[in-house]
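Visitor: Some structures to go through are shown next.
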Structure I
Amino acid sequence: MWGSSGKPTESLFYHGIDGDVFSRLRERLSGYGVEVEHSPHGRLSAFGVSGEYQWEESDATLEIRIFDRPFLVPHHLIASYFRQAVEEAGGRSA
């Protein structure tokens with residue numbers, strides 16, 4: 001799956017993402033307009049930001065790779081939205 005969209009511009013890493021946290025995270029991100037499939041890997045896209053995610057249930061980790069974003073949207077803004085959603089769901093940044 002990785003690399004299907006080209007070279008990522010950013011990678012975000014999270015720990016403590018078990019099945020329940022992943023389900024809550026999907027709900028939180030949906031509230032931000034980001035749809036996440038209920039599968040261990042997939043694509044995500046919203047507001048000009050696109051990427052892929054890889055959830056490893058066995059070690060409770062999640063990696064999100066951003067492949068494209070609008071020029072005027074800084075990395076730290078994207079990272080803060082994901083970090084907030086992960087923390088609200090019960091996970092934590094790596």
Structure II
Amino acid sequence: MNLWWAVIATCLGCYLLKYAGLAAPRKVLDHPAVKRFATIVPVALLAALIAVQSFGQGFDGPRTAGLAAAVIALLLRAPFLLVLVVAAVVTGLLRITGM
């Protein structure tokens with residue numbers, strides 16, 4: 001039963017946090033530091049998620065090569081769908097060849 005209390009408390013906390021964001025005065029939201037924070041945090045969270053999912057279960061050569069191929073495609077300004085295809089193809093080919 002303690003787990004359910006934790007789930008309920010987390011749900012309530014998330015709701016209150018969302019409400020606080022909606023109820024915040026415009027003056028607070030227009031502050032440059034808040035705008036900068038809101039711009040940077042999603043990028044940092046996504047980068048952390050990618051790092052944990054890529055390297056959280058140990059080193060995997062094909063997965064790392066696919067990630068590197070995706071980074072290169074992004075640096076070459078490829079469309080996002082092409083970036084995904086390049087990463088999947090590189091990872092798949094390396095797994096098929098047994099590397």
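A short reminder: the numbers here are calculations on the coordinates, not readings from a lab. Everything numeric in this text was worked out from a predicted model, so none of it was measured. Cβ atoms are built from the backbone, for glycine too; each structure is taken alone.
Visitor: helix-only ellipticity at 222 nm (-39500 (n - 2.57) for each DSSP H run of 4 or more, over all residues; to 500) was computed and gave -9500; which structure, I, II, did it come from?
Guide: Among I, II, the structure yielding -9500 for helix-only ellipticity at 222 nm (-39500 (n - 2.57) for each DSSP H run of 4 or more, over all residues; to 500) is I.
Visitor: Kindly point out which one of I, II the value 12.1, 37 was derived from, the read-out being Rg and Dmax of the Cα atoms in Å.
Guide: So the calculation was done on I.
Visitor: Distance in nm of label points 7 Å out along Cα→Cβ at positions 15 and 47 computed as 3.5: which structure among I, II?
Guide: Computing distance in nm of label points 7 Å out along Cα→Cβ at positions 15 and 47 on every structure in I, II gives 3.5 only for II.
Visitor: Taking relative contact order in percent (Cα under 8 Å, 6 or more apart) from the coordinates of each of I, II, which one would give 20?
Guide: II
Visitor: I, II: which one has mean count of other Cβ atoms within 10 Å over residues 55-62, as calculated, at 14.4?
Guide: Value 14.4 for mean count of other Cβ atoms within 10 Å over residues 55-62 corresponds to I out of I, II.
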